[in-house]
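Here, each number is a calculation from the coordinates, and none is a lab measurement. Model, not experiment: these values are computed from the prediction. Cβ atoms are built from the backbone, for glycine too; each structure is taken alone.
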Structure P
Amino acid sequence: MTRRTKIVATLGPASDQPVALEKLLRAGVNVVRLNLSHGPLDEHLARLASVRAVAERIGRPIGVLADLPGPKVRAGRFPEGGVELVAGAYLAVRAGDLPSDAGTMHVDYPTLIDDLQVGDRLILGDGAISMRVVHMTADSAQVVIETGARTQGRPGVHLPSERLRLTTPTDDDLVLAEAMASAGVEFIAVSFVRAGDDVRKVRAVVGDRAELVAKIETASALATLPDIMDASDAIMVARGDLGIDCPLEDVPHLQKAIIRRCVEFGIPVITATQMLESMVTAPSPTRAEVTDVANAIFDGTDALMLSGETAIGHDPALVVETMGRIAERAETEASYRQWSQRLGRVQRERWDSMSDQITAAITHAASQAAHDIGSAAILCCTSSGRTAKAMARFRPESELIALSPNPRTVHALTLSWGVEPVTVDTYSSTDEMVWYAVERAVQSGYVEENDLVVVLAGSPGRDKSTAADVMRIVRVQ
């Protein structure tokens, strides 16, 4: 059985040329991430075209995720060569676009002084430099540097998210979302989400042309998580900013809680940030990183994300191969059966609509049936992908094959745990659909003669949101 946990890899200078890109995808990438925070739109559209060309050449569906920049607060530029900000030193922080130095840091956030309070913590860049507000005046905040380091350029400034007046999505985000949806990406990630309406604003522009991934990276988002999940197609546990906005010691527990909730709802969830960070420069990960990847799988994550490791790392394909090996080994130890039994108990509390209730019931039954008969595969005939996602909640031991006549659905299922998406024709009856689903699974090498398979299907021609309502157990002839 192949790896069930999906891998998302970020493209960048180290991986976006044709030879490197093909090597990366052949290493086992399921979804490619385009980080729109870096580089012009044309560059990302060119990368998208390259991914499509290589995916067609290697004969595998590859999803593409466009990650919107979101609102960015940055410091005024520090002098060439950088400045050493020393722990224990004091710094004046002012609003404006002027340059910064060792004594004064300007921040391009107009209401900075109105929004800060004594005791607030400010973080620069990726968290290496932190400072605490100790005194406020009419036009500045005096801070003491708690952890120091050298900084240069225009580092990002992380402010307390609960009082920020920045809105998500930004106007630029909406322009980029429209462009990427028109270009045909499967997923668009919305940054700095604090409520479900932040996602709905992007939905108003994108419609159903792409699935929306809400990035959970603020304390505010945790308070409105059910509403965010209701508005989203997938969730990303963005541990970088989450570990800045929340106490670091809370992050592992938040990760587990978010993943558990997502699996219960049948929403794909990505675990991101620094998973194999040392492999940006090193040929092997640290023991702690290996454990981190395995623990995310034990938590139940659908996908693992690589950022700098594949965007600027010295060997992106090696990173993917390494993550794949760690994932396969962890999956042999994951207690998916226990997880499945628990889901059967909680599903009635989480799924409200009649269509959802039917989907929850039939996928629960299929999970139990597949276990009882030792099914080689569960075949989900699906137009929208909903049945396959709901089936993936149970983390079945059987191969999980999603068969869809909709190419967009096939590519969108590249993010869901264990789902092997396959393109099929449109059929005129349920009997025909079941027969051809089994035949296609045989042709693709997933099942063979005398195998027992569970098939989920519905009546052809109905609205794509209608649940699959037929389950059959078939012996492959």
Structure Q
Amino acid sequence: MSRLDELNELIAKRSQEPSVARVRAEKLFDEGSFVEIGRFNDDAGVLTGYGTVNGRLVYAYSQENAVNYAHAKKLGNLYELALKMGAPVVGIMDSKGIVLEDGLDAFEAYGMMFKNQTAASGVVPQISIVLGDCIGVSSMIPMLSDFVIMSEENAKLFMTSPTVFKGIEAKTTTYDEIGGAENHKKNTGLVHCAYKTDDECLEHARELLSYLPDNNLDGMIATEPTDDLNRIDDALDSIIPENDEDAIDMRYIISSIADNSKFFEVHKGFADNIITGFIKLDGITAGIVSCTGLLTLEACYKTGEFVNICDAFNIPIITITDAYGYKKDYEQEHNGIINAAAKLLYAFTNATVPKINVVVRNGIGNTYLIMNSKHIGADVVYAWPSAKFALMGKKAQVKILGTSAAEYDKQASPYNVAAHGYIDNIIIPSNTRKRLISTLEMLLTKREAKPARKHSSIEF
């Protein structure tokens, strides 16, 4: 048998028995578009290639064995191509860890991988999909990505195995409780999206890519609009509860203003008083941040990270604000809410993308100040007639300053605040969608340069 015949036989065999890694990669891409790179480099333990997702170029790798030096070199080649072409990188994580026999060469491998990811950070979008084991040093790979998607089926994500925890024998801690998707979605916040099956993770990764640009030099992401830009929703005129302490249905407001009511939420389940995600407005991608209730340390970090990602990839930021204070307890202060709030303030102030704020109820205290207010650089601030603005709540101001309740209401009125130039307009809630679209299109050519500098320790 000739060498050519041997190669043809090998190719035919591979085509008949695709690996799990290949099956996963092909599900990510448009049908028939995946092209493998480095196909015969079997020792690397990772499949790499490119294809199209909804017609756009995307690079991807899918792990199928332990990490070694060849693994890292193969990924390095993929990242080099992605940076040259300015296209996103998707990693499908499922590795048994490191090849211990490689000694320090294993650290060299991880070092190469981390340097490639760092070089691509903020340049091209990076998404990690955890479908199997992602443990030890490998667990840092998704943490260097922009978004982490995790399967609830078999995925595990942790630095140290629970089996070596001190006193683990006396507890009922399991791998899922420490490194499962549910824990990372609700408690640690390390995972942006968690879904029941591997296939759901791959499908939602495709959806997430539709909201992201190819790279940081692309302008705002726009698709052909399929919804009426002048659509109104009368339900918004009565959505604010009469009781000021009752929560507002922010997800309804977001869906109401979004094209076709579609909202891709990220970090759902973590710091639930803050909602973050992406919508389309007349075909233009926008990042949404809504807050209702008291800000917490976790909420500040969640919001700041999201704002930084939007700013890196030229995605306009729209905040829907109902802010009236911080959660006041020992744990929040002890764990450093001051630092978290300052970093959130920095994220909004530092962002140069279009920034729009809609205050729907409370704009109270310095939580309002740091939540994309006019005072720290929002381009346009709108208020609903139900909004009120003040340095402190009514009870506190009446008690401390002796202000009457009637005088407080007058001072806090959005009409009074607008008269001082801190609000651009007071809008009818049902018209919010079309007002946001008009404002966003006006801001499309915004140019605001940052001073040349390296990353600051203030950033997340």
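Can you say which of P, Q returns 0.95 when FRET efficiency 1/(1 + (r/R0)^6) of positions 20 and 52 (r between Cβ atoms, R0 = 25 Å, to 0.05) is computed?
Details: P: 0.95; Q: 0.70.
Only one of P, Q returns 0.95 for FRET efficiency 1/(1 + (r/R0)^6) of positions 20 and 52 (r between Cβ atoms, R0 = 25 Å, to 0.05), namely P.
Given a value of 3.2 for distance in nm of label points 7 Å out along Cα→Cβ at positions 244 and 412, point me to the structure among P, Q it was derived from.
P
Tell me which of P, Q gives 2.3 when you compute distance in nm of label points 7 Å out along Cα→Cβ at positions 28 and 156.
Structure Q accounts for this read-out.
Upon calculation of mean count of other Cβ atoms within 10 Å over residues 76-83 from the atomic coordinates, which of the structures P, Q produces 18.6?
Structure Q accounts for this read-out.
For distance in nm of label points 7 Å out along Cα→Cβ at positions 36 and 388, which of P, Q scores largest?
Q
Work out FRET efficiency 1/(1 + (r/R0)^6) of positions 68 and 396 (r between Cβ atoms, R0 = 41 Å, to 0.05) for each of structures P, Q, then name the structure with the largest result.
Numbers: P: 0.75; Q: 0.10.
Top value of FRET efficiency 1/(1 + (r/R0)^6) of positions 68 and 396 (r between Cβ atoms, R0 = 41 Å, to 0.05), among P, Q, belongs to structure P.
A value of 14 was computed for relative contact order in percent (Cα under 8 Å, 6 or more apart); which of P, Q is the source structure?
Derived from the structure labelled P.
If FRET efficiency 1/(1 + (r/R0)^6) of positions 132 and 236 (r between Cβ atoms, R0 = 30 Å, to 0.05) comes out at 0.10 when worked out from the coordinates, which of P, Q was used?
Details: P: 0.55; Q: 0.10.
Going through each structure in turn, the value belongs to Q.
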